[in-house]
Every structure is written in structure tokens, then in C-alpha cells.
1. Matching task: 61 is the computed value of percent of Cα pairs over 23 Å apart. Pick the structure from 1, 2, 3.
2. Check the numbers for mean count of other Cβ atoms within 10 Å over residues 14-21 across 1, 2, 3 and tell me which is largest.
3. Check the numbers for relative contact order in percent (Cα under 8 Å, 6 or more apart) across 1, 2, 3 and tell me which is largest.
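What follows draws every value from the coordinates through simple rules; no lab data is involved. Owing to the predicted nature of the structure, the values given are computational and were not obtained by experimental measurement. Cβ atoms are built from the backbone, for glycine too; each structure is taken alone.
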Structure 1
Amino acid sequence: MSLFSRKKKDPVAAERGRAGKLVTDRLDAMPGIRRAPIEAAQLYLFENYLSDAECDKLVELIDANRRRSTLLATHEDPEFRTSDSCDLDRWSPDVLPVDERIAHLLGLPPEHGETLQGQRYAPGQQFKAHCDYFHETEAYWPAMQESGGQRTFTAMAYLTNVEEGGATWFPRAGIRIAPRKGLLVIWNNMLPDGRPNYDTLHEGMRVIEGTKYIVTKWFRERPWIRTHIKTY
């Protein structure tokens, strides 16, 4: 093979791949977690990860602080994301134990995690197909590099059951997950080699009956919290 035809290795992606393998090896070995039977993405399910009391308290906090959900990049479709969201107070005694427990579960430093975000989907609301990783060609990318870099792992927990609709659908990976109170879903937004995995494209399907509440925690490749850390 000609030297000119070989792809140059991306050292940043390679480091993501090494870090991601530590997380997936940890999850693969952990009792209570099962890996979804799909090949296109590394996705894990942990039933009853949050207690009913934890779920109910987080729902209460979301309802008290929710606002209309926004997008990092502009989108012409007004129906693309129609939920309400809430950035939960990381240092609240009702939030911090959940926030740090998720980080420890993945074996990731808590400071790599973004603020836990709550989301509420009433009947008719949805979040159309999107990826959680950042698109490095978008105008927002330099700012994301300055605040921890690429999003690597997503951890999302359902806080309520939903009578109809509201599933999380990964159309390219071929899995659809119905909301179940307390269920934690974890996925690697990267491929094993550390490049973004487009097969993690997913959709919060429209709720038909009931109200869906979730919390989502995104992890960065580098610390997201630096000077923001609360001191006592």
C-alpha cells in the first residue's frame, strides 16, 4: 500500500477510544447492567437504577424550574424539539448524590460531566432524530472545545412510566426503548476508535398519552467543570 493512501491517525480520537474502552469494559463486567444486543452502538440498560423516591423528587424539581427546550444549533423545523427542560442544581442535596453516582458507575471523573438536565414531554411533544455528540464543522465547536471538548458518553434515566408513546428510538442501531421508571440507559457516542458514531442517532418519540420525565447527563472528553467548581 502506498504511504500516501494510508489514513493519518487522529491522536485525539485514539485517546477517546482508549478512554471509552475503559468505560465499556467496566460496564460489561458490572452486575445488574446488560448490554443491548445490537452491533451498531455500545448501549447499556440498568433496570431500577433510580428509586421511586429519587424519581419523584427529580420530577418535582423539573416541574418547579422547567422552561422551553432549546437547541445548540438553529433548526428550521419548529417541531424538532418541543419539550420543556431544566438544568438541575448540581450542588443540591437532592441532585448531587444522583449526579456523582452516575459518574462513578461509568468510572468517569465527576468534573467531566455536564450539569444533569431534566426534560418533560407532555402529550404531543417530541425530540426528533439527533446525535448527542458535537459536529465539529458547526460554528459552536470552538466554544465546545474550550468547555471540555467532545461529548463521549450519555446517561439517561426515565423518571416515569408513560401510558403510550415517548420511546427512545435509535433507528440506525435498530433498538427502541420504552420509558420505564428508574431505568438508566447509557451509550457511547463514539465508535471504538474514538470517532463520532452516527449510528447513535436517536429520537425522543412523540408522547401520545401520559407525561414523560427524564434526566440526561452528558460526559465530555476533558473536564467540563474547572473554574465553575463550587468551593466551601
Structure 2
Amino acid sequence: MNKLLVVVAHGDDETLGAGATLARLSDSGVAIRLCVLTNADSSRHTSPQDATDRTAAIEKAAGILGIKEVSVQRFRDNRLDELGQLQLNVTVESEIRAFSPDAVFTSSSSDLNQDHRLVSAAVRVAARPGRSAVDEIRCFEIRSATDWGEASGTHPAFRPNYWQSVSPRDMERKLEALRAYGRELEEWPLPRSERGVRALAEYRGSQVAVEYAEAFEVPRFIGR
């Protein structure tokens, strides 16, 4: 992997899903670009004017993780279904053409959050073989989105087939990046607390006999 594009619906998805892996990859010399499709938390407010712009937090978190390029679109939070899948596909395709990655990370189609599922589908369309140079797609899990999707029984379970071992230092950078998002960081025992995020990494690590790991579904990997 030389160039990695990370495509997410919301700022903090990248950190919750793959923050420690991104820190590890950036340290190893992988060039990383982050594309976030929404810029504010408008779904939490009755009026769009009350929404908080998260661009500064996204850029701060990206810097902590070693991400050099950041693109923040201005689509509305939890309204991606109003755009239509085609517009999302075209947006992701333009990111792929501009950056020419050989790998793309995104959210899982198992997530309860509809924005996450739509973005995951857009990545798979935009990065399909013969239309891009993308050799690898990884889908990550997001606390309180992937697990709640599984619990609802309405979506397929997240089934990881790739575990990335990460160091304690990688985990600390993940947690530091999560702190950049302010109130998105919850108190224990909520899943997006520091303890909850660390507990998931410990659980995934225990599955492969390492201290910490992040788990991924890999719908495509082309060895060259």
C-alpha cells in the first residue's frame, strides 16, 4: 500500500473505525487522504443554522493521525439519502481520480447509520475493477453504529477477515485524535468513551493474540 484514501460520512468515523491503523500506516510512509462527506452535526438540531461546523476538528484529528490531505464536503448529516446514490458515487469517483489511491478504507454496510451504508456502497461502485487502480478495499467498524446494526437484526453482521495489530502508541494517538472531536467523546460505559474504544481494541487484539488490534472486512484485495 502506497496511497490510501479514507472515505467517511462524518468526521470522527475515520478515527473510531481505523484511527490506530491510520497512525501506523502514516508512520510507515503511506500517503493518506481523508474525504469526509458532511461537515456539520445538523441532524442533532431542529434548524441547520444551529449546527456546529466540524471542519476544524476533522483537520486537527487528521493531523494527529498523520493524514496529510483532507477534503471536507458540505452534504447534510444523516441526509445523504436525499442526494441519491448516483451523486455519492460521482463524488467518490472524483476523489479517486484526483488522488489515485491503491487502497480505500470506508465504513461497513452492516452499520445501522444509513449514511455509513450509503458511503460504503459508493466506495465499492467508484473503486470497482477496471474503473480505478484500487487494489484493496477495507471496511471498518464504528462503535454504536456497526454493533447496533448487528443488534437490530435488520443488517448483516460485521464479519472481519483482517486484523491489523497496532501498538500502544498507535492507540494513544487514536484516543488523542478522538479528543479533538470534543463532545463526540462519551463517558464510560458508553461505547464511544475512551475506555469503550480501548476495550474494543483489546477484544479484537485478543482474537489474534496481540495487545491491540483493529478489525476490517476486506471485500477486495488484489496482490501484485
Structure 3
Amino acid sequence: MNNSVTNTARLLGAGLRALLALTLVTGVVYPLVVTGIAQGLFHDKANGSEIRSDGKVVGSSLIGQSYNLPLKEGEETPAADLKWFQGRPQNGLGANSANTQYSLILSGATNRAGDNDELIQWVKDAKTAVVKDNSVPGYAVEPAEVPADAVTSSGSGLDPDISPEYAQIQVHRVAVRNGLPVTEVQELIDEHTEGRTLGFIGERRVNVLELNTALKELVAKS
């Protein structure tokens, strides 16, 4: 009887020591080491690839944002705020119907085939809007100049980048709306155009949030 109690106590003690040791290693030491390495070597990525403006976080370089005017009474879809560079369409984003207590953006694609009538109409309407919005006195956008990313959403609906071609056809409109020389707006695009990853992966791209943050600073200086 005494041996049984002693063995049970010994096993419980060993188990408790193992629990405490594993809790210390996996629950304290390991997270601190990983966090320290991440903050030391990958500080920007570990903190969400934040973009700051005027000392405040305005978003992440990995997630696209909308640049719209406040929703007016009777409107279902807000109009684009044309003083800013616009990103890709966001037709794939869904509505949060599971828990309406929170205003969430649900990422996703349109899940429509290339010959889907609704998708085709979306593309046609988007192209018409791009041509109209970006044609200003002295500069007209031709339908053939509108790139694919200007009229189609990405697989996630939250693509933060646009092609240099799409940014290019917005230059004159942004310059007029902000009272800036076209050359200065063009320089912003040139400065924020990134090449292919490792020189051969993906396509050349422009991060819209970074570009609009630089535009805001340029307007403030002007």
C-alpha cells in the first residue's frame, strides 16, 4: 500500500515537472525566441507590413483599399473619389452574413466563368467607367488602352497592386483633380513601380496605398 502511494506520488511529481518544463519551453521561451528573431530580422513583415502617414498607420501594403466618396442617400454603391489613384475592382468581396455584429470584409473571387453574362457586363461597365473617369481636357483614354486589371478583380478581391499601365492612364486625371503638374504625378508612378520578383517572377506592379500616401504628401507640399 505504501509503495503504491509512493509510486503514484512519484509519477504525479514527474508529470507535473514535465508539464511545467514544457509550458516554460513551448509557452514562454519558444514564443519569445521566435518573436525576437521576427522583430530583429523581419520587423516590417512581422508587424503586418504597415504603411504610415503623418505618424499613423493607414493600412498594410499587402491589402488593397477602396478610395470612395461617402455613400450618399439612395446610393447602393459609393462613387470613386477621383482625386486618388484607384485600385482593381472588388467584385469578389462578399458580405458578412454570419455575424452581423462585426463589419467584416470577406475575401474571395467572383466564381464566375469567363462567358458568364453578369461578369461580362461588369467588365463592360468597368471599362466604360475607366475611360470616362480618366479622360480629361487635353487627354482622352482609348478603350483599347484599358488594361485587364482595371476591369477585373483579383482572386482575393484585395489585391493591393495595379499594373504600371493602369496607373499610367490615371496620371492626367489625378494631376487635374489635385492641381498638380502631370510630370510630378508621373514621377510618383516611376518611383513606386516595382519590378518582377527576383527579376523573373510575376509582373511589374505599383502598390496603390503607397502611391496614394506619396501623393498625399506631394499635395501637402504643393
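1. 3
2. By mean count of other Cβ atoms within 10 Å over residues 14-21, the leading structure of 1, 2, 3 is 2.
3. Going through 1, 2, 3 one by one, relative contact order in percent (Cα under 8 Å, 6 or more apart) peaks for structure 1.
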